[in-house]
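Multiple structures follow.
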Structure I
Amino acid sequence: MAALRTSWENAYKAWQNVSMFNIGPAETSFLRSYVNTYPTNTTTIENNVSSGNYNLRDINLNDAQGFPALDYLLFGLGETDTEILNVYSGINGEKYLNYLTDVVDRIDTLNTEVLSDWQDNYRAIFVTNNGASSNSSTNSLVNDWMEYYEVAFRNGKIGFPAGVFSDGSTGPER
């Protein structure tokens with residue numbers, strides 16, 4: 001469990017370095033939405049685990065996957081490590097493990113597809129799209145950074161935990 005949690009933390013930190021660049025293939029595949037929508041919907045996760053019937057390609061399940069879902073599956077299923085491990089070794093343990101594996105595989109698949117698209121041809125398109133027009137690469141970089149700061153960073157990392165967007169109910173764990 002410790003190694004899995006460390007891998008999750010390292011991957012999540014790496015994600016934070018690139019999440020603001022929601023450009024080209026990352027944007028068209030909704031990478032940020034699938035990988036880092038928070039807060040995660042634990043009720044949907046529990047329903048997915050219980051039924052075993054889910055499709056993580058469904059945009060309506062974006063808040064039940066990605067790094068926040070892994071956070072719940074690795075740290076939130078119990079108060080102690082023993083309680084969490086008991087979930088994975090209990091009656092529905094295989095279902096939880098399958099869901100955890102599916103979420104990890106989904107993150108890996110999406111990232112691999114985006115990287116492949118950038119390596120195949122999008123890099124050349126991005127580099128040649130210079131200039132000052134509203135659809136230039138420079139404009140995309142600046143606009144995406146601003147959108148990330150305004151929505152993902154400010155709202156997600158400050159507003160929701162501080163209770164600004166939840167009728168004053170604070171949630172620093174979010």
Structure II
Amino acid sequence: MAASKEEMEMLAAQLAAQAACKTELEALVVQLDVSKEEGKELVAQLAASQEERQVLAEQLAASKEEREALAACMEERKVLTEQLGASKSEQEALTAQLDISKEEREALAVQLAASKEEMEMLAAQLAAQAACKTELEALVVQLDVSKEEGKELVAQLAASQEERQVLAEQLAASKE
């Protein structure tokens with residue numbers, strides 16, 4: 001009878017330990033789900049930042065075309081200046097063309113300054129995206145570690161349930 005009482009107390013202590021283990025496992029499963037959601041959010045942020053990078057790359061390509069247009073305009077001005085020496089009537093016509101070209105050049109210079117600001121903003125965004133990618137990689141590693149811990153706790157819980165079954169059978173046998 002005394003041995004049976006000791007076995008029942010030991011069984012009760014093991015059951016309490018297993019309940020605590022189950023509570024820990026449930027908390028880790030919740031933590032694993034939270035880490036998984038954070039990972040999904042960071043993947044979504046990375047995809048959005050890649051789209052932004054694509055838009056900025058397109059803007060950069062457009063600003064390159066504007067710079068090329070400005071260079072062509074400067075070349076055109078050079079040619080027009082050489083032609084100015086031809087004759088006075090031709091000089092008057094070419095002067096009018098040169099004035100239009102000057103206005104176009106000034107407009108392109110403004111656009112070029114704006115393009116430079118866009119390139120600087122693109123460089124800053126690319127740096128921020130690199131930092132975001134590093135954070136995402138760290139969270140993926142953390143998620144993998146949490147997943148492995150969850151698997152280990154599930155295995156421990158299964159083992160403790162088997163021990164509880166054996167103890168319950170021993171207790172039933174001792175009662176008989």
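Tabulated values for the structure
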item	result
Distance in nm of label points 7 Å out along Cα→Cβ at positions 33 and 153 - highest-scoring structure of I, II	I
Identity of the structure behind 0.45 (criterion: FRET efficiency 1/(1 + (r/R0)^6) of positions 17 and 57 (r between Cβ atoms, R0 = 25 Å, to 0.05), calculated), options I, II	I
For distance in nm of label points 7 Å out along Cα→Cβ at positions 81 and 113 computed as 2.2, the structure of I, II it came from	II
Mean count of other Cβ atoms within 10 Å over residues 41-48 from the coordinates reads 13.0; which among I, II	II
helix-only ellipticity at 222 nm (-39500 (n - 2.57) for each DSSP H run of 4 or more, over all residues; to 500) from the coordinates reads -17000; which among I, II	I
Source structure (of I, II) for mean projected area of the Cα convex hull in nm², for residues 25-96 alone, computed value 4.9	I
Which of I, II leads on relative contact order in percent (Cα under 8 Å, 6 or more apart), largest value	II
Answer label among I, II for the case where Kirkwood radius over Cα pairs in Å, calculated from the coordinates, equals 17.7	I
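Computed from the coordinates by the stated procedures, all read-outs in this text should not be read as laboratory data. Quantities reported herein were computed from a predicted structural model and do not represent experimental measurements. Cβ atoms are built from the backbone, for glycine too; each structure is taken alone.
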